[in-house]
Structure I
Amino acid sequence: MIPVGIYRRSKRIKSSGSGDLPRGLRLDLSDPKQYNSFIIFLIVTFVFILFTGIGSYQVYHYTESVEFCGTLCHQVMEPEYVAYQESSHSRVACVECHVGDGADWYVKSKLSGLYQVYSVLFNKYPRPIETPVHSLRPARETCEKCHWPEKFYSYSLRNEKHFLADSANTEWNIQLNMKVGPAHSFQGLAEGIHWHINKDVKIEYISTSSKLETIPWVRYTNRSGGDTLIYEDLNEKLDQEAIDTMIIREMDCMDCHNRPSHHYFPPQEFTDKLIASGDISSTLPDIKMLAMDIFNKTYPDRDTAEMMIAGAVSEYYASTYPQIADEKAELINSAILSLIGGYNENYFPYMKANWDVYPNHVGHIEFNGCFRCHNGNHISENGDEISRDCNLCHTIVGQGNAENYSSVAIDSSLEFIHPVDIDGLWKEFTCAECHRYLY
C-alpha cells in the first residue's frame, strides 16, 4: 500500500504543478505528523503480522484436518469419508497416510490439491474416483511408522460367522488360525503371511491391469543369499520385449492392504454382520436370500434405493409369509432400516462407488487377492511353484453349523468344507469366480 500511496501522491504533484517531487524516501521523526504516522504504521504492522501468523497456523491445521479432507467437497469424498469412519484407522488423520511428515510432501499434496479443486469446480472428476493413487507416499514412510516390520506377531485366531441364503438363514461358523507371522514371535518374519516384507527378502512383480488385479510375473530375491527366481504365469506368459517396457514394482504393504481405511463391504458380508449382531433377526425366513436379491440390483440414487428396499421386503413377507408379516411386523421394520443403513454405508450412487469397483486384495473371497500370485500357475524355470496351499496363510480349526460343528486342536487342521455342496469345484476354481458375481 505504501508504494501505491507514493505513486498516487507523485502523480497529484505532477498534475497540479504545486511543487517539486521529493528525491528519495525521507523520514523526519521530529515532525509530529510523520512521527504519529510512523508509530501507527508500526502498531498496525505488528497486529497484522500477529493475526496473519495465527490465521495461517489455523488455516494450515484446518487443511490438514479430517473434516477438511472429508466434508469440504462433500459429494465427491463422501464415499471415502463414510468408509473411513467405519475403519480401524478412524482415529488416524487422513494426512498421516496421504501426506506424512516433511515440507516436500506437504507441498506436493497442496499442488495436487489445486488440480482437485479445479476438477470439482468444473465437474472434471471421474466417477468413481480412480485407484490406486499413484502419487501416494511409499508405505515404508507412512504405514511402517506404526506397523513396523520388526514388530513381529505370532498366530492369531479369527472367528467368522456366516449365514446361508436358504429359508432358515442357516448359521455357518468357521474358525481360522491365521499365520500373520511366525508360530513364535521370536522367530521373526521367517514364515507367515507377512514373510513378504522380510528385510532379507525382496519381492517384485509386474501387473498387466491398472488396479493390479492381474500379476503374470514375479521375481523373488534372497537378499542374504543372493538367489533370484522368476515366476511366470503359464496362462499369461509375457515375452521379454513386453517385460522390458513394463513397470516392475517392489511389493510393500499396500499391495495387499490396498483398502486399509476405505473398504466397502460386499452385501453378503455386511448382511451377515447385521444378522450376527441381531440388527436383523435370523428368525425371519429367507431374509439373507431376500437381501442378496435386493442388493443384486442397481439403483440410480439413494431415495430410490431406500424406497425399493422397503417395498421389496414388505411385499415379500406380505405375499409369501402373511402370518409372519402380521406377527413380526416390528422385526421386519427393523430389518428394513438395517438393510437401508447397510446400503447407505457401502453404496454411493452419485459417485458410482461400491465394493465391486474397488478391489480389496486382502484375502481371496470376492477378489483374487492372494490368488493373484498363489494360483498354482506361477512356475520358475527350475520348476519351482508359488504354492496355492491354503495352509500357508491359515489353518481351519473349526467349521460347520450349530448342529454339525467340527473342531480340532489348535496345532491341527481341518480340510475346508464348502457350506453349500458344489461337488469339490472350490478346489478347481478361485473363490472370486463365484463370490464376486453370485451372492
Structure II
Amino acid sequence: MLSTMDTSIHTNRDQTSTSFDVDRIRRDFPILAQTINGKPLIYLDNAASSQKPQIVIDTLTRYYREDHANIHRAVHTLGVRATEAYEGARVQVQRFIGAERPEEIVFVRGATEGINLIAQTYGRSLLGQGDEIVITTMEHHSNIVPWQILCEQTGAVLRVAPINDDGELMLDEYEKLLGSRTKLVSITHVSNALGTINPLRQIVALAHDRGIGVVVDGAQAVPHMKVDVRGLDCEFYTFSSHKMFGPTGVGAVYGKHHLLEAMPPYQGGGEMIKSVTFEKTIYNDVPHKFEAGTPNIAGVIGFAAATSYLEEIGFDRIAAYENELLSYATEMLSKIPEVRLIGTASEKAAVLSFVVEGVHAHDIGTILDSEGIAVRTGHHCAQPVMDRFAVPATARASLAFYNTHAEIDAMVAALRNVIKVFGG
C-alpha cells in the first residue's frame, strides 16, 4: 500500500469529506518541500507538467541501478528483466485506461508524438483531396499543427467547430460540420487553456453515426479522471506521462487493434521489423511496428508506476478533492473585481485561466514567482483560444491533488499585491 492511503476523518478545510489527507499526499512529493525566493514553493503549473512522487523517482533509480539493459534483444538476465518490466508496463497502462488488450498500447514520447503518429499513418492513409478533418477552437497546438501538415500533404481541409463565451463546444455547430467529406474528428478531452471537459461520448456518437472515426487528445484528462477508452468508443486516445506525475519524454497511444494492424509504420529502424533484406522488409507485429529503435525504457517503467500511484489513491477521491479546490479557487478569484476568468464551463477540470485588468500576464507570473508561486503565463500553446477571447495571454493556475486551500489563499493575496503594484 502507498503511504497516501488514509481512511481517518479530517475536519480542517484541506481535507474533503472523503478523508483525503493532503498533508500525507504532499509528503510523497519531495520537490514540494523546497523554498523559492525564500518562500515555500506553491506549484500551480500542473497542466504544463506535474511533479513526481517518490515512488516514481525510486522506480527510475532502481531500474538504472539494478535492471538496465536493452529490451527484446537478449537472453541474458538483465535483458530479460528489463523486457519483462517494459512489457509489464504496457499491461498496466492497458488496464489503466480500459483498453481491451496490451497490443493496443503504443509507447511514444508523449501526446504530441502520438497525434503526429496517428496523422501520418491512419490519417495519411485515409484522407485525400477535399476530404475534411474536424477539430475545435479550444485545441492545443499539438492537435492543430499535425493536421495542418497532413492537409498540406493530402489536399484535405481543416474545419473548426466553435466554442461559446463560457469556453464550451457548441455541439449543434459541431454536428453541422460533420458532412459527407468528413473523414476524421480530433478533439481534446479537457482543454489545457480553459479546463473545459468535453462531452466525449456525445461527440463520438455523433461522429460514429456518420461513420467518422475520432481521435482524442487526453493529455489533460488522464491526471484528473478515470478514462475508459472502450466506454468512450473512440478510435484513438493519446496522453503523456509527465502530465500525470510520471517521467517526461514518454506517453502512450491507444488505438483499436484492427486499425493499428492496418496502419503503416510511423518510423523505420530496429525493433519494428521481423526481417530485413535489401529487397524487402517485413514489419513487426502491433504494437512493436510503431516502436522503432531503443525506447525510453526507464521512462515507460516509471510511467506505469505513476498510473499505479494514481490508482492507489483512487480517482473518486482525487476528483472530489480537486473539484472542491476548483470551486474554492473560482470563488476567491471572483471576489477580485480586476480579475476576469477565461473559461467558465459548467464541466471543468482544475484549471483557472484569468486576466487582471491593466496588468500583463507575464508581469503577474514574475511577481507571483517572487512569492514562490509558480503559475503559467502566455498563450499556453493555444493561440486560437486567446484569439477567441480577444486576449494576448492569460495567467493560468492549474491544480493537482497535492495543492491546498492555503496555497490558493496565498495566490489570491499575491494577486491583490500585483494589483496594488500596478495602481489598481
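Any read-out appearing in this document is the output of simple, stated calculations on the displayed coordinates, not a laboratory observation. The model shown is predicted, which means the values in this text are computed figures rather than measured ones. Cβ atoms are built from the backbone, for glycine too; each structure is taken alone.
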Structure (I, II) behind the derived value 148 of volume of the Cα convex hull per residue in Å³: II
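Please state which of the structures I, II yields 16 when relative contact order in percent (Cα under 8 Å, 6 or more apart) is computed from it. Intermediate values should be presented prior to the final figure.
Numbers: I: 16; II: 23.
Of the structures listed, the value fits I.
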Test item: distance in nm of label points 7 Å out along Cα→Cβ at positions 44 and 268 calculated as 5.1, pick one of I, II: II
Of the structures I, II, the one that 9.8 was derived from, the read-out being mean count of other Cβ atoms within 10 Å over residues 28-35: I
Mean count of other Cβ atoms within 10 Å over residues 284-291 - highest-scoring structure of I, II: I
